[in-house]
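Engineer: Each structure below appears as structure tokens.
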Structure P
Amino acid sequence: MFEEIKVVAIDGPAGSGKSTVSKLVAEKLGFTYIDTGAMYRALTLKVMKKNISFSEEEKIIEAAREMDLKLLPSVANANSICVILDGEDVSGEIRKMEITGNVKYVAKIAKVRESMVKFQRRMIKGLGGAVMEGRDIGTVVLPDAKYKFYLDASFDERVQRRFMELRARAASATREDVADDLKQRDHTDKTRAVGPLKKAENAILVDTTDLSINEVIEKIVGMINDDQ
């Protein structure tokens with residue numbers, strides 16, 4: 001279905017480096033970067049702003065259907081994106097700890113994921129190339145993607161990366177908070193009934209624990225270029 005489009009699917013758990021790597025791989029290849037996690041975060045923010053309870057699944061599904069969402073290249077940072085929700089830039093707001101802690105409640109809803117998958121597939125049509133990252137890109141969203149990678153790292157390394165990332169944003173989270181949150185996110189991502197986090201059978205595993213960002217990028221871009 002998507003083999004004729006140059007699509008790179010990158011999956012992996014939080015802290016594996018997939019967001020940073022995906023942005024830079026897209027830049028190197030001249031492709032469009034698509035962050036699917038930002039979509040679920042944006043919906044979580046919308047649900048919270050509308051004071052919808054996370055137990056009210058029908059209302060959450062309706063919010064997903066009516067959501068006006070755009071992912072645009074950032075003018076201030078070439079390696080980032082602007083997330084525009086209902087006409088408002090929420091790029092920073094969706095990265096807050098309260099959003100991170102609640103996104104699992106919307107991401108597990110089957111009809112929400114169905115809606116998101118349709119949106120994600122529409123996004124790549126007409127593009128000369130795309131790098132899409134998330135949890136179920138190679139398994140559910142783009143199972144026919146020619147290039148699939150699964151990034152992972154040791155738990156301690158992933159905790160450290162997330163902790164440093166939050167410190168850079170002046171977030172008031174301890175390392176223990178981050179470890180607890182990451183452990184819970186891993187369990188939720190891997191055990192949910194719809195679109196669980198797992199490596200696609202034909203995806204290339206890249207362990208980023210002892211690799212620099214540049215080494216990971218060179219590895220992925222090199223494999224893609226060698227195949228063309």
Structure Q
Amino acid sequence: MEVIIKNNYEEISRLAAEYLINTVKAKNDAILGLPTGSTPVGMYKAVIAQYKDNISFQNVRTFNLDEYVGLDKTNINSYRYFMDENLFSHIDIKEENIHIPNGVAQDSEQECRDYEEMLSSTGQMDIMYLGIGHNGHIGFNEPEDFFEPFTHIVKLTEDTIEANKRFFDSFESVPKTAITMGIKTIMSAKKIILLASGGSKAEAISKTIKGKITPQVPASILQLHNDVTLIIDMDAAKYL
């Protein structure tokens with residue numbers, strides 16, 4: 001596990017974007033695992049600023065980590081809408097190469113199975129980007145008694161709902177369930193990059209790097225992957 005500590009969020013974002021751009025330069029049909037939330041926004045902005053002079057996304061395929069159950073792609077709080085606004089509408093990626101769980105599928109359990117099948121049939125992800133929750137969750141894999149391996153429906157914890165309510169009108173309006181890639185699916189990527197910024201993530205980062213491997217801190221499983229890079233700022237690193 002490599003830990004890179006940068007001075008601030010802007011430096012984290014630029015370095016994360018470099019990894020993504022270099023991945024696509026090296027393999028023009030790369031398979032990317034992508035996150036949402038506030039942390040990767042700077043990375044996406046840096047990618048957009050550079051891509052026209054450097055790379056094309058015509059043959060790139062993307063798989064997003066998760067989506068809220070009950071929100072369709074036109075809902076401004078859906079992760080599909082987020083990805084369109086922050087990345088996809090600004091690059092030359094093909095619509096058919098974008099994959100995000102369908103939050104309004106008639107059968108959410110079947111959607112999980114279909115998404116997992118799509119992931120496995122497309123091939124190994126070249127690079128998987130992650131954020132981290134205050135409680136150590138990755139994707140929407142919350143602290144649990146076991147590691148859920150594959151794409152599944154998860155009930156969000158109150159901590160996660162509280163953290164995400166800033167994007168909604170109120171705590172009550174935040175969806176309470178989501179579809180997320182499982183731990184084994186995330187760990188199947190060739191390379192994983194985890195981004196974290198701010199002192200509020202410091203405890204989770206410390207437990208991820210130095211704590212015991214436990215499903216109570218889902219990100220701790222990353223200790224077992226053979227190619228993980230954490231790109232964090234000084235504040236997120238304060239307990240290391």
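Engineer: Quick one: distance in nm of label points 7 Å out along Cα→Cβ at positions 15 and 47 came out at 1.8 when computed from one of P, Q, so which one is it?
Structural biologist: Details: P: 2.4; Q: 1.8.
Label of the source structure: Q.
Engineer: Compare relative contact order in percent (Cα under 8 Å, 6 or more apart) across structures P, Q and report the one with the greatest value.
Structural biologist: Details: P: 34; Q: 25.
Ranking P, Q on relative contact order in percent (Cα under 8 Å, 6 or more apart), first place is P.
Engineer: P, Q: which one has mean count of other Cβ atoms within 10 Å over residues 23-30, as calculated, at 18.2? Before the final figure, lay out the partial values.
Structural biologist: Details: P: 18.2; Q: 14.8.
Going label by label, the one that fits is P.
Engineer: Who wins on mean count of other Cβ atoms within 10 Å over residues 103-110 among P, Q, i.e. which is largest?
Structural biologist: Largest value of mean count of other Cβ atoms within 10 Å over residues 103-110: P.
Engineer: Of the structures labelled P, Q, one was used to calculate helix-only ellipticity at 222 nm (-39500 (n - 2.57) for each DSSP H run of 4 or more, over all residues; to 500), giving -9500. Name it.
Structural biologist: Q
Engineer: Another question, then. A value of 2.8 was computed for distance in nm of label points 7 Å out along Cα→Cβ at positions 175 and 199; which of P, Q is the source structure? Show your work: numbers first, answer last.
Structural biologist: Numbers: P: 2.8; Q: 3.4.
The read-out comes from structure P.
None of the figures in this text is laboratory data; all of them are computed from the coordinates on show. All figures in this text were calculated on a predicted structure; none of them were measured in a lab. Cβ atoms are built from the backbone, for glycine too; each structure is taken alone.
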